[in-house]
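Please treat every number below as a calculation from the coordinates, not as lab data. Remember, predicted model here, so these are calculated numbers, not experimental data. Cβ atoms are built from the backbone, for glycine too; each structure is taken alone.
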Structure 1
Amino acid sequence: MLVTPTMEYAGAIMNFRQELLDAGDSFDGCSRLERYARAEDWLEHLRIFASEDTCPKDRVPSDTWLAVRKADGRVVGCIDFRHHIDHPILSLWGGHIGYSVRPTERRKGYAKETLRLILLNCRAYGLDRVLITCHRDNIASERTILANGGVFEKEIEVDGETIRRFWIDLK
């Protein structure tokens with residue numbers, strides 16, 4: 001299930017963060033969680049970015065959720081939805097959505113389900129389609145995107161890496 005991050009999850013958030021740090025992993029879709037040593041500070045960052053009124057003018061408002069396993073309340077991932085992609089980086093290779101699943105919980109379908117759930121929220125924002133990207137060698141992410149209706153558009157080169165662009169129709 002998707003859960004709005006709150007102090008109730010502070011310990012779980014920091015545990016999730018540490019697992020990604022220990023693995024040397026990406027924090028895609030975690031709204032810069034890697035930069036925050038305290039959950040309180042990250043939650044304040046999320047609050048600022050959630051509104052067009054408080055979001056820094058050179059950034060895009062976004063909402064971030066925790067992916068929480070219902071059976072035991074474990075944070076298995078994080079996903080971020082950018083309200084729009086009217087930004088040079090997001091419109092080219094960042095896209096509307098980013099997500100991460102903790103290394104010990106991968107290959108269990110959490111990314112696929114988390115993306116499915118976030119697409120419902122995208123529809124509520126009135127979007128007709130969303131852009132999602134992944135590195136060409138990230139086969140797991142590509143499969144997640146395709147399983148949720150992603151249609152490959154093209155590959156682009158960004159800083160020497162190949163990024164694949166996919167669109168998901170929300171109609």
Structure 2
Amino acid sequence: MKTIYSLLFLILLALSCKAPEAREPKGVQSGSFIEESAERNKKLNQREQKRIEAIMAQNPEYDYIASKTGFWYYYHTKVEIDTITPGFGDIINFDYDIKDLNGNVIYSQQELGTQNYAMDQEEIFKGLREGLKLLKPTESATFLFPSQKAYGYYGDNDKIGTNIPLMCKVTVNNIKQNQ
């Protein structure tokens with residue numbers, strides 16, 4: 001008798017362990033939010049590009065170069081003979097400042113201090129990382145970054161707000177190659 005009750009208990013226990021049924025979603029979202037977001041980003045990018053083009057037109061004394069990755073720059077000091085550019089893991093010692101496109105200082109070179117950066121192994125904003133890859137030791141350049149190459153939608157949670165394009169003057173002091 002005891003085994004029959006035990007067996008019945010096990011059968012009831014097994015039958016009561018039914019997986020929950022999937023619920024239907026309350027509402028189906030279409031891709032309209034994503035489409036609207038993409039459209040907003042396209043318009044933002046166009047506005048920023050026009051602003052950067054206006055800055056370049058106002059400063060014809062500089063020979064602006066369009067990068068392959070979507071920002072512009074010009075050299076203050078260009079080194080023709082040295083061919084060392086940073087590679088993965090190389091330590092770059094550099095100075096830089098950050099300004100808005102009106103030239104207002106957001107972070108001064110003194111405030112930021114001299115930086116040591118292990119190429120592609122530490123976090124810095126995308127445009128600066130890409131810009132450093134273009135510079136050789138003792139070269140100096142000013143970069144014009146659209147917001148998506150700078151701090152983007154989130155800013156830096158301090159002085160740089162949402163969708164702010166930036167201007168950075170960068171001087172590479174030296175590059176210590178990773179052996």
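When mean count of other Cβ atoms within 10 Å over residues 37-44 is compared over structures 1, 2, which one is greatest?
On the way: 1: 14.1; 2: 11.5.
Across 1, 2, mean count of other Cβ atoms within 10 Å over residues 37-44 peaks for 1.
Given structures 1, 2, which gives the highest value for distance in nm of label points 7 Å out along Cα→Cβ at positions 5 and 117? Intermediate values should be presented prior to the final figure.
On the way: 1: 1.5; 2: 7.6.
Sorting by distance in nm of label points 7 Å out along Cα→Cβ at positions 5 and 117 in descending order puts 2 first.
Suppose relative contact order in percent (Cα under 8 Å, 6 or more apart) works out to 24; of 1, 2, which structure was it derived from?
Numbers: 1: 19; 2: 24.
Of the structures listed, the value fits 2.
Ranked on distance in nm of label points 7 Å out along Cα→Cβ at positions 101 and 125, which label among 1, 2 comes first with the largest value? Numbers along the way, then the final one.
Details: 1: 2.3; 2: 1.3.
Evaluating distance in nm of label points 7 Å out along Cα→Cβ at positions 101 and 125 on every structure, the highest lands on 1.
I have 40, 38, 34 for Cα extents along the principal axes in Å, calculated from one of the structures 1, 2. Which structure is it?
Details: 1: 40, 38, 34; 2: 99, 45, 29.
Of the options listed, only 1 reproduces it.
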